[in-house]
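Below you'll find the structures, each written out as structure tokens.
Quick note: the coordinates plus some simple rules give every number you see, no bench work behind them. For clarity, every value in this text was computed on a predicted model and none was experimentally measured. Cβ atoms are built from the backbone, for glycine too; each structure is taken alone.
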Structure P
Amino acid sequence: MAKRAPQQTMGVVCAPGLEDICAGELDALGIRSRRIAPGMLESRVTTRQVYLATVWLRTASRVLLRIGSFEATSFEQLEHRAGSIDWDAHLGPDVAPAFRITSHRSALYHTDAIAERLHRFVGPPAPEADPDDPDAEVVVSQSFVVRLDRDTVTVSVDVAGDGLHLRPWRHRPGRAPIRATLAAGALGLLGWNGQVPLCDPFCGSGTIPIEAALLAARRPPGGSTGFAFQHWPSFEPGTWASVNAHRPADPPSLVPITGYDRDEDALARAHDHVEAAEVGDTVTIARGAISELSPDDGAGLLLANPPYGNRLNDGDLRPLYQRFGTVAAERRPGWGLAVIVPDDRRLLGNIDTGLTELGRFSNGGTTVIVAYRPPVSR
């Protein structure tokens with residue numbers, strides 16, 4: 001009888017409101033999960049499943065692996081009981097620990113002091129980079145998430161190292177971008193899987209079209225390199241090789257994905273991102289205002305994240321929203337219409353009174369809703 005792989009506890013962080021979409025992604029990877037808090041899912045997983053989740057989850061912000069839990073009501077207990085955790089399994093010889101600490105209803109509540117004691121035991125933090133010395137040695141950090149709740153200390157290691165919303169292709173995000181994980185979440189709420197064309201008439205730096213292209217092509221959202229776990233002493237190369245061999249179902253015939261914006265700087269960033277993400281075979285970015293949207297009698301999805309009105313130069317958005325709704329209905333009647341807009345029924349009604357809310361989440365501190373209207377005609 002084959003020996004079962006040992007299991008560990010994995011936490012997956014996503015934007016509150018996207019838990020069901022993220023759970024669906026986990027389920028597609030063969031990972032069962034349960035919601036334990038807003039924006040937090042938990043699973044019992046093998047090492048292979050930890051690697052799979054880190055590579056393939058599109059809506060997750062972080063993947064955390066629990067490595068220990070203990071009680072502490074004093075700093076002496078904190079230092080002593082931190083010795084029960086195998087920190088070295090996640091810290092190479094040239095890697096410094098970094099701690100993200102929260103404390104709730106605990107005798108130990110000063111997070112800076114908690115971090116100081118943990119650094120004293122685990123190792124010093126990485127020195128700050130010297131901007132005046134480009135040849136100075138850069139020390140890599142490994143992030144640990146430490147949560148104190150009613151004197152229970154729970155320690156998790158950040159599997160990816162950086163937030164998963166920091167896609168490697170997205171190096172020029174612009175002034176008011178939507179996070180890549182939220183763009184993927186909107187696509188998930190809409191059930192778009194690459195079978196019909198998609199157009200974003202307010203594409204900005206290209207996040208929605210690029211996320212759509214990666215999803216349609218069944219490619220991992222952030223590539224398959226550059227994760228913290230690949231540098232752990234406990235890294236399993238054989239397991240990683242099997243994860244690299246994992247391929248989702250073959251994509252359907254690739255459909256055209258287009259993005260438009262009238263801002264030249266945004267377009268330059270979008271073109272850079274399309275090139276970096278290597279999706280130029282399906283994504284076309286061009287200059288154009290909403291009033292210049294070309295007619296199309298076929299089927300597809302218009303998905304837009306128009307301005308929210310948070311900046312002084314946005315002005316009154318009602319005419320823009322009204323024009324968008326009118327143009328969409330007149331020139332793309334066979335296309336579904338979806339928007340990511342602030343939770344403001346008046347603005348939503350200015351686009352189209354037939355829009356129905358599918359879900360909501362926070363984008364940059366603003367509560368936004370994803371709303372959808374099916375095609376006007378066929």
Structure Q
Amino acid sequence: MKCPHDPFQEQRKAAPIQTCDFQGETVPMILRHADLRAACKDWKTFSSDAPFRVPIPSEEELRRVRQLPIEADPPEQTEWRKIVEPFFKRARAPEVIESVEKLFEEMLDLAFESKSIEIVRDFALPVQSRALTYLLDVPESEGEVWTSWGIHVFKDGEDGEQKGMVLENYLQEKFDAAEKNPGDDFFSALTKVTFQDRPLTRDEMTGFANLAFAGGRDTVIHTIASIFSYFAEHPEALKCLKGEPKRIVAASEEFFRVVTPLTHIGRVCPVTTDVHGHEVKPKGRVSMCWSSANNDETVFDSPEEIRLDRKPNPHVAFGFGAHLCLGAPHARLLVRTLIEKLSERVSSIEIIECEEKIETEQSYERSVGYESLVIAMNQH
């Protein structure tokens with residue numbers, strides 16, 4: 001049986017790549033776990049120094065600045081990353097962990113008060129937005145503004161260019177305010193920090209902030225929704241996880257592996273490159289197909305099965321190599337806390353309505369989460 005999250009199964013067994021047309025460009029998708037990890041480490045051949053072209057589809061029409069540090073290569077990428085890493089490491093701080101726990105308690109209380117709740121926009125979206133305020137060290141009220149932007153800051157129900165300008169204008173207002181009255185928050189830090197003995201340009205500040213809001217947003221939201229869906233179908237799993245921190249950690253990693261909402265990401269070849277028999281012209285793109293690698297049967301036993309106790313679990317849902325996702329500790333904190341609170345407080349979940357989110361491209365279709373998921377929950 002073909003896993004709905006793994007449309008690459010047959011091709012991966014037959015060949016190391018699959019080609020797909022994206023925006024008129026034929027792109028080889030690297031499918032196998034070992035090949036993908038090797039390519040991620042070879043940043044000179046498979047470069048991220050390609051503004052707007054790292055996401056697939058590319059985003060030239062959605063934003064005007066390079067996202068940092070993801071659209072850069074070492075050694076500069078390493079220096080860029082150090083600028084904002086302290087904020088993303090806050091996910092390990094006791095006060096942030098406590099805030100996230102209280103947030104989930106509050107959101108579950110609200111859900112219990114209603115007969116039903118739509119998880120994607122009424123639970124996961126505000127959780128993601130409000131939790132991000134703890135990382136960036138800004139007032140939690142800002143989360144209401146960020147929630148209003150929807151599931152994706154560029155692609156949620158409005159013209160993408162217009163939505164990009166909403167984010168752009170918001171960021172410029174925050175940087176203006178931070179320059180006049182600096183504090184300890186994310187925006188202030190970007191106005192005060194230096195890179196190679198010079199202040200950041202306003203475009204560089206914007207590039208960091210753009211990624212902070214666009215990256216890890218819809219991916220976290222769809223992962224949360226998928227977890228609710230799983231436990232609706234497997235209520236016994238919640239009982240097994242209750243009071244078991246180590247099992248909850250293992251379960252979290254398995255959800256990241258199986259859901260993998262970000263199917264792939266792009267790299268650009270600076271020169272003509274042979275990618276497993278496919279010639280990529282200079283400045284041509286290659287896809288790092290995380291979702292296929294996370295189902296590689298030579299690495300994961302019965303990858304189509306969700307095994308909440310899977311060990312080892314060397315998934316690449318957060319990427320691999322120098323560009324390992326900055327937000328991984330934050331995503332892990334959210335998912336661990338969600339599972340912990342569900343196992344403590346929820347006896348059963350009923351799905352009332354659902355609409356899957358299907359990513360449709362020229363050579364594959366893949367389920368990446370939910371457009372909508374209406375559920376009812378019963379307390380212990």
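If relative contact order in percent (Cα under 8 Å, 6 or more apart) is calculated from each of P, Q, which structure is the one that comes out at 15?
The read-out was computed on structure P.
Please state which of the structures P, Q yields -13500 when helix-only ellipticity at 222 nm (-39500 (n - 2.57) for each DSSP H run of 4 or more, over all residues; to 500) is computed from it.
Q
Taking distance in nm of label points 7 Å out along Cα→Cβ at positions 92 and 236 as the criterion, which structure among P, Q has the greatest value?
Q
I have 69, 54, 45 for Cα extents along the principal axes in Å, calculated from one of the structures P, Q. Which structure is it?
Label of the originating structure: P.
Which of the displayed structures (P, Q) returns the greatest value of distance in nm of label points 7 Å out along Cα→Cβ at positions 108 and 316 on calculation?
Once distance in nm of label points 7 Å out along Cα→Cβ at positions 108 and 316 is tallied for P, Q, the winner is P.
Which structure, out of P, Q, was mean count of other Cβ atoms within 10 Å over residues 12-19 calculated from, if the result is 17.2?
Derived from Q, not from the others.
A value of 1.3 was derived for distance in nm of label points 7 Å out along Cα→Cβ at positions 124 and 220; which structure in P, Q was it taken from?
Structure Q accounts for this read-out.
If log10 I(q)/I(0) by the Debye sum over Cα atoms at q = 0.09, 0.13, 0.19 Å⁻¹, for residues 188-355 alone computes to -0.43, -0.80, -1.23, which of P, Q did it come from?
Traced to structure Q.
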